[in-house]
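Taken together, the values in this text are just the output of simple stated rules run on the coordinates, not laboratory data. Bear in mind the structure is a predicted one, so any value in this text is a computation, not a measurement. Cβ atoms are built from the backbone, for glycine too; each structure is taken alone.
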Structure 1
Amino acid sequence: MEPREVLIEEVTFTYKDFEKPAIRDINLAVDRGEMLVITGPTGAGKSTLSLLLNGVVPKFLPGILEGKVLVKNADVAQKSVVEMAQQVGFVFQDPETQLFGMTVEEDVAFGPANLGLPYDEIMQRIQKSINELRLKGMEERKPFQLSGGEKQSVAIAGAYAMLPDIIVFDEPTSMLDPAGKKLVFEMITEIKEKHGITAIVVEHEMDYIAQYADKLAIMDKGQLALIGKPSEVFKEYKKLTEQGVRLPQAVELGAMLQEAGLIDNVPLTTREIIDKLQSLLGGKTVKIPEGLKQSTNPGCSEGNSVIEINNLSHTYRGDVKALKGIDLQIKEGEFIGIIGQNGAGKTTLARHINGLLRPTDGKVIVLGEDTKEKSVAQLAEKVGFVFQNPDEQLFKEAVKDELSFGPQNLKMKPEKIEKRVLETMEQIGLKEYAEVWPKYLTKGERQRLALGTVIAMDPDILIVDEPTTGQDWRESLWVMDILAGLNEQGKTVIVISHSMDIVARYCHRIVVMAQGRIIADDKPEEVFSNEENMEYAHIEPPAIFEICREIFGPEAKILHVKQAFAMLKAVLPGGVTDAS
């Protein structure tokens, strides 16, 4: 029997100056060519476990390591980080930490060049990586000019181009659009099957995990709570829910139907549950039961206009046309989602609203005033902006100092600042970290802190770029509930998101962008119904929306699992309506 590609035996690790272990009693084996996905709540120890494989923990991030980590039957403790880098490629959660070339092509070339490969092979690997990660045409772009998702694609391309024996991906899809997420998992599957590469993926995207993973490990509080094939792990759906792990919508619906006695087992994927339901219904679409109305989102507000964008265009240096004639009106008290593929212009559009960018052509009117006539500081009093990468706006030495900085600049009275800071720390769940340096927080905690710095200033309009990045499912809903609460208080909320489930749950209206233009602007259920727009924008509707359209026909516009369950319960053999 061949030795395991990765073997972790009785491993416990405690970071320097910490009393509590980050991970403990870990036993794990991964075979060559396997895709192991590690998931679980934020702070469960997933990143720590993955960093053991290339020696960054404990060589660069010191602490006490007990047990043994073997990679290709060699003890990682006896190898340098440089030696391990040739065997274990690593794609970090934050792409900013590993992009330093002057161009995209230089960044992708860096790894293969340092392996001493012939020029022709280096170029071949560069082109393959760039083509498969949808970076064609960006070869000469500077990495700092790219969107967050594009940067992440470059980081993945750089690791892929090295073709190591093992690649560790730390949340590689967190900044990617739905089509990009699917592409990454397909790419990982392809390289492991073609080249025998072993993939270890830290990830929260459960729909793709169910479809592509060979083995799934659930971590909780530093330990392995569950491990096995996805079909085995998802049988424990009640336990997963308790641990704050998001179930794929197909699994969530299947579990509800199984508990109601309407199906015999829980399907893993959208296709599997559609096939099972169609089989039970004789292969025909059925009518939506009378008396069970489809719930709809509120849609456009009738309030006063707070943002008016007229014929807005923006061209970056190098003649990159990011926005092309945008017209958009946003009213007071709306909760709007802006969606679209990476590079569609979402962030560029949002940064015009708070003055971080100025129009090349056109006008942006915020609360009745032209942004060209206002400074960023003046606009910040009314428009709060939370960046996609929280590290771009965190710079103080303690959490409480970050939260007080904005109010101090707004000349609030000291007693009011103290009150705002305490309330905000409570609201974002960081009260116990008041004196902690923000760099010590997890990515998800830093994301919440960045949101808190804006909330503390009490603006009329909040713009949040990817509010759920780095958050587990429970935290994602918590953050979105905070925004929903602020919206109920009359705040206008705009979120940029790649999570269709999130925008379907919370947003009253969705603006779809593609190639620098707005191609759709309507209620979520209407936006997702337009298949042509979805394909053009590289957007995939929530799984439950697709499931219900297959079962009930194109008139079905169902966004929520509980609503789908109620309808299926009324039409499946043996099912009954709640009313009966």
Structure 2
Amino acid sequence: MIVLPPLVWALLALFCPLLAAIFIGLFARYSGRFSSWLSLAAVLTSLGAAITLLRAQLARPERFLEETVRWLPQGGETLAELGIRLDGTSITMLVVVTAVATLVQVFSLEYMQEESSHAFGRYFGYHSLFVFSMNLLVLAPNLLQLFLGWELVGLTSYLLIGFYWRKPSAARAAVKAFWMTKLADMGLVLGLVVLFTHSGGFSWTATLTPEVATWVSGLLFLAVMGKSAQFPLHVWLPDAMEGPTPVSALLHAATMVAAGVYLIVRTFPLFEQAPDTLTVMTYLGAFTALFAAVIAVVQTDIKKVLAYSTCSQLGYMIAALGAGSVMAGYFHLTTHACFKALLFLGAGAVIHAVHSNELSKMGGLSRSMKLTTVTFVIGALALAGVPGLAGFFSKDLILETLYEKRLWVPLGLLLAAAGLTAFYMGRVVLLAFFGEPRSRAAEHAHDGDAAMSAPLIALAVATVGVGYAASRFAALIGASYAFHVGPVGVLGTALGLGGLALAYMVYGSGAVRLESFALLAPVGRLARSGGVDRAWQYGFRRIALGIAAAVGFIDRYVIDGFMNFLGWGTIVLARRLRRLQTGNVSDYVLAVVVGTIALVAWGLYG
């Protein structure tokens, strides 16, 4: 292996995807195949650099490196700095991002092959730019640079979600995701302003008063709610399924939506100074986990089931961080990246084979798509929290954390979500892969070629094994970990297995319709009506647009009217004063004499 300083490896990981994106955009966007291989080579280089950094960090977990350059100098002082911070936290996330991005790009080589050469090149150009944006965020040494990466991630996710921009629903979904996250991002902007005002910098280790810390952390959490799809700012995430399925795996597994959780992990010293914010995080995260799990139960689109599942699992992470456990929240982010990327790519393989997202068009796929079935089932069982798989270890740690803190209400919500998660994943597996085929395409489906199969195998292996690396993961981020079997873990596992058993009882025969399960009827109506979406639409159309109309009226007729009146008055007065200019010298002499007499009289008698 080439021996290079850590900083050089970090720069390679950061800038190789950017250089690929620039080259594709300038010279190769019409050469799809060349663009794909260039993008893949760049992200592979980034992954290799990240793994090299991880190996070095495992040897010395306590080591960190920070290199910065001055930016925005003013009056001999530096307002901000740009650079790279390498420690266990950033390197771990760097590996997760680049690994998932690499596997998604490999999968895309076959999945997207029917696109035109131009579209193929554009797709991989967007991918490279996205990976650079995430790496810029992950390696940031302060909040300001993290904000730069944060906004670039929002831009590139807009481009990827709206990849099929000629399709109206995809265009709307991209705009919806962009504006919902931008609304929340105002919290990050204001948080940076408050932090800089009271600390003079953008460090995430600044010492603040309790009041200021509450304001800063609360504003930052508002941004997290948008990016990580927490209630009620979650409404963009299911619509984002309009993008290509590999994009869903990239955005919703380990990268864009996880950026919010990573922000909290990185800035946790600020959040620790604001216990009220942590309390809100715990309860809101737990509620989101249950709410999204309930909605996922009745979805008929396989990708939307996984989308709501992502909302739910992000709620688990937020609740864990709110309870004060960085290890539990961050470790679940890592395990979730493995099995959720596996599930999305598995769903992509199914959609590629049956040409439909609807579960009603699937069934019986286990007979002809054996590899996809096995890997998807592994991912589903991990998400359900079955012992021995990655999701079990991280979910158990979250539940134990809340149990130790005696946070009974959030704990109850997360336990209920655990049972529902197992139920809806069991439902998806049974409806998609077992029973009789429910369409001609399902009868003739088959596994994808090596480009689609290899990422599924790699992610399945990671899903099985990553949970056993919890101790080394804890050492990397400076936390402690010791696995033990506790009562709440046993209860969570029992609920998960019970959810799977219930799914088999309801859907195992393949003849039970969703509507026949009476307990889910109210949930189905709620999901179909889009209650939260309708609330946002009402708020936008009736309130926001109403306020905008009122402000527009004031601006147009009051402010502009007043200024127009001043202009009109000036013109009228000028026309009247112009009559005094006769052009006769005698008139001017008379005016001077009269003015002089008036001044003398005012001076003597005034």
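Which structure, out of 1, 2, was semi-axes √(5λ) of the Cα gyration tensor in Å, for residues 279-366 alone calculated from, if the result is 30, 15, 7?
It must be structure 2, since only it matches.
Of the structures labelled 1, 2, which one yields 55, 42, 33 when Cα extents along the principal axes in Å, for residues 39-246 alone is computed from its coordinates?
2
Here helix-only ellipticity at 222 nm (-39500 (n - 2.57) for each DSSP H run of 4 or more, over all residues; to 500) has been calculated and equals -23500, so which of 1, 2 was it run on?
2
Check the numbers for distance in nm of label points 7 Å out along Cα→Cβ at positions 119 and 327 across 1, 2 and tell me which is largest.
1
When mean projected area of the Cα convex hull in nm² is calculated, the result is 39.8; to which of the structures 1, 2 does this value belong?
Derived from 2, not from the others.
I have 4.4 for distance in nm of label points 7 Å out along Cα→Cβ at positions 111 and 215, calculated from one of the structures 1, 2. Which structure is it?
Only structure 2 yields this read-out.
Supply the structure label, taken from 1, 2, corresponding to mean count of other Cβ atoms within 10 Å over residues 15-22 with the calculated value 21.0.
Value 21.0 for mean count of other Cβ atoms within 10 Å over residues 15-22 corresponds to 2 out of 1, 2.
Compare FRET efficiency 1/(1 + (r/R0)^6) of positions 47 and 103 (r between Cβ atoms, R0 = 30 Å, to 0.05) across structures 1, 2 and report the one with the greatest value.
Comparing 1, 2 by FRET efficiency 1/(1 + (r/R0)^6) of positions 47 and 103 (r between Cβ atoms, R0 = 30 Å, to 0.05), the maximum is at 2.
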